Structure 1
Amino acid sequence: MAGTPTTTWRNWGRTERAEGITVVRPRDLEELAALLGDGTGRPVRPLASGHSFSGIGTPEDIALDLTAFSGLSGPDDVAVDASRGRVRLGAATPLWQIPRLLAPFGLAMRNLGDIDRQTIAGALATGTHGTGAAFGGLPTQLVGATLVSGDGQVLTVDEDTEPELLPFIRVGLGALGVLTEVTLQCVPAFVLRAEEAMRSLADVDAGWDALFDEPDHAEFHWFPGSGRVVTKTNTRLPGDSLLVPRSRLGRWVGEELLANTVFGGLCEVSRHVPWTVPTINRIATAAMGRGTFTEPSARVFAAPRRVRFREMEYAVPRAAMQEAFGRIRRLADAWPEPIEFPVEVRVAAADDVALSPGSGQDIGYIAVHRHVRRPHERYFAAAERIFADYGGRPHWGKVHGLDADRLGALYPRFGEALAVRDRLDPERRFANPYLRRVLGP
C-alpha cells in the first residue's frame, strides 16, 4: 500500500515531533490487516489527533491515517442496539462527533473529559477521564472492540469473545493492536445543571470531601498566587428536563473571548512581563466563574481549548489527594518564576482496568500546566517528585518521566499487561521510544 511521505509531524502541545514519516491511509479492514501482515517489521503508529503531551502517539516510520474508520459502524440497525444502550463506532471517530451520532437514538456517553478533540481510540488508549466520584474514565465505557494485531490478525474482543483481553484493551496504550471499531455502553441522554463559582481556598479546604462527593461531577481550577479557586459542579438531570442554556453571546464570551482570546493574550503578556502573573491569575479566576446553566451533557462537559499549553497529570489515592494538592500549591506559590497556568483537580471512581490510573482504587487527579512558550521541565519534575510520595500514577497521554521498572511497582497487573503485549505484538511493530520506556523493549 503506497504512502505519502511527510517531512514533519508535531503534536498539539509541541512537546513531540517526528521527521521523515510515511502516512498510509488504509481504506478498510482488509487493507489494514494486509499492511500489518506484510512481514516487513516496520514500526507503525496510528495517527490520531496528536493531543497527547507525552510521546505515546509519536510515529517513527509508518503513521496510519485511519479516517476511514470513523462514524457509526454500519447501518443504524447494525451499529446501534438501543435496547441495551450500546453503539458501535469507528475507532477514529472524534469525541466531539459522538454526541451528534448518539442523539437520534436518545443516548449519550456516561461521562466525558473537558477536551473533545481526541479520537475515541486515542482517548481509550491513554485512559482519558472526566470527573465524578462515582464515575470511572472513558475506558470503563468500552464493552467490545475490533483490533488488528502486530502480525495482521483481526481480533474481536467483548464479553463473549476473548473476554479476558477486555481489561487490557480498554487502556492499551496503542501497544496491543490498531483499534478499528469500538462498542460503547451508553446511557439515556441527560442534561447537566452546571454551577461555576469563585470560592476561597480556605472554603474549598474546609469542605473538600463535600465538594467532590455531593455533586455528580466536580472539579476546580486554582491559579498560583491567588487565594481563590473556580469550582465547577454538575448535577445530572433527565434528558427531558427544562433547559436553561447560556445565550449564544454568553457562551462565546465565556468559552472563546475570556477563556481563549483574553487568557491567551494575557499569557503572552506574562511571558514578557513575568511580574504581572499574580494580577493576571486573579483576573483569570474572576473571569472563569460564570454562574448557573442547564444544557445537554456534552455541551457542559467539554469546552474549546485554543491556548496551547503543556500538561502533567497524576492520579493519587483519593485519601491523599488533599494533602498532595496542598504540597503542589506550596510548590507553585514558591516557584522562582510565576506560574501562569492553573492547577486542575478532579476525581474518579476505582475501576478494574489493568493499566488505568484508577485500577483498584478511588483516585484524585491533579494536573499542572504551563503555557507552550514557557519552560515546563523543572516545574513538572518537582511536581512529579511530590506525586511519587503518594504512589501517583501518571496519565499516559501527559508529560511524565517514569519507566517500566517504576510503573511496574505501581500497577499490580503490569506483568499481565506485558504478557498480552507479547502475545499480540511479539515483533513490537507498535513500539516507539515512549512505549519502550514505559513498557520495556
Structure 2
Amino acid sequence: MKRILTTVAITGLLAGAMTTTATAAGPRPDFQLPFVCGQKWRLDSYDSTHAPALDMVRAPDQVGTEGAPFLAAAAGTVRQSFYHHNAGNMIQIDHGGGWFTTGIHLQSRAVSVGQKVKQGQQIGKVGKTGPTSNGHPHLHFEQAFDANGDGRASWGAVGSERVAQVFDGKTYGARTGETWESVTSNNCGDEQETHGVDSAGYYDPRDGTFHLRNSQSDGPSSYGWGTDLETVPGAVVLIGDWNGDGKDSTGYYDRRDGTFHLRNALSEGASNAAWDTALETIPNAVILTGDWNGDGKDSTGYYDPRDGTFHLRNDHSDGASNAAWDTALETIPGAVVLTGDWNGDGKDSTGYYDPRDGTFHLTNDHGNGASDYAWGTNLESVPNAVVLTGDWNGDGKDSTGYYNPADGSFHLRNALNDGPSDRAWDTGYESVPGVVALTGDWDGA
C-alpha cells in the first residue's frame, strides 16, 4: 500500500507555550481503537517523520474507510476541534493525567471544545480533508503525553509530544516501518452500544406529530413534536442527515408544487433548506434520500416509475442530476425502491424489493447492472409489509428489515441475506391509522 500521509508540519502547534515545567504522568488510560466494536483496521507507522503516529484504514481492502465513525478512544474532554489548513478537520481529546489523543483528516466533527465525551462515543467521521491527506481517506491518529505541562499536547510533526500508542494493552508504532494488517476494535463500552445505530419512530398524519425513539425497542419516544404537516395533502416525509452532524432529522416533499423542505433539528420550526423543482410534473415520482457522493450529508433524488430511471442530486437545490441512469425496473409491478450504503464505502446507492416473490436486489454503484447482493425471503407472505433500510448494528453498512402494519412489529436483520431477525419488537403503531414508520440515527451517538 502506498504511503498515505506526509508530515503535517504544524508550526505553532508543535511547541506550544514556552513552559518547561514537567508534568507527573498519570496512568495511561485504557485506550481502545477509535472505531466501532468488532471492526478490523490496518495500522501503519511508516518512517521516522511519521512514527509513532499511525495511519489507519479499514481492513482488508480499505472499503468503508471514508465516512466510518470516529470514536473516542477513552473518556475525556475535547481540547481542540477545528479545521486546520494543512491537516483538515481535527479533534484532540484531553483524557486527564497528561494524556491526549488527536485525530486528523476527518470528514466531519461532531463535538466542540469543552464537551465531555465517553469512551466509544462518536466524535466525528473518518475522511480525507486537508492537503496532507493526499486525497486518500484514512485516519491519522496520535496518542501523546503533555511533557512540558502546558495543558495540551503538540501533534503532527517530528519533535511533538506524541508517543508510541497502546490499544487494548498492546503497543503499536514504537518502531518505524511497521504494519498491522487486521487489528480488531474492542471499543465496546456502554456508549458504543447505541453508536451509529439506526432506530425507529413514526409520523402520525392525523395531527402532524413525529415520535422517534433512540432504542430498538418499544417504549416512550425520545423525541416528539407537532407540526402543521397534516395540512399538506400527500406530503412525503423524508429522513436524512442534512447538515453532516451525524444525526438524522426530518423534512418533507410537497407533491402539489414539487418543493422540498428540510429541517436540521428534531423540533418544529422553519426549514433550514427549501427549494422548488418541477418534480410535480412526474406522476408518482418516488422520492429518494441518501449520501450519494460520500460527503457526509444526505441529499435528494427521485425514481421515475414510468421508465425506470434514477436521478440523484448532491446539493440541496434545483438543478441537473449529478447521477442518472436507466433500468428495467418499470417492468416489475409494485417494485419498492431502496437506498442505502450496502458495502460501507460511505456512499448510498440503490436497489429494490420485489413484492411478488419477496426477493431483494441491491447494487453498490450508481448505474444499471447486475445486483451485488440478491436473496429471497418469505416477506411476500406479509401483507403490506413496509420494507426498511438502515445500519442496525453500527458496522457502517446498511441492511434491511420490515415493519408489519398488521401488528405494529419491527423486524431487522444485520446481514444482506435471508435468516432470522437480529432485532424484533412489538409496538402499538398499528393503532395509528395511516402511520408512517420511520428509521434513522436520531441522536448520532
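Derivation of every value follows stated rules applied to the coordinates shown; laboratory data play no part. Bear in mind the structure is a predicted one, so any value in this text is a computation, not a measurement.
In this comparison of 1, 2, the computed figure 20, 16, 11 for semi-axes √(5λ) of the Cα gyration tensor in Å, for residues 78-165 alone is attributed to 2. Here mean projected area of the Cα convex hull in nm² is compared for structures 1, 2. The highest value is that of 2.
When relative contact order in percent (Cα under 8 Å, 6 or more apart) is calculated, the result is 18; to which of the structures 1, 2 does this value belong? It traces back to 1. A value of -7000 was computed for helix-only ellipticity at 222 nm (-39500 (n - 2.57) for each DSSP H run of 4 or more, over all residues; to 500); which of 1, 2 is the source structure? Value -7000 for helix-only ellipticity at 222 nm (-39500 (n - 2.57) for each DSSP H run of 4 or more, over all residues; to 500) corresponds to 1 out of 1, 2.
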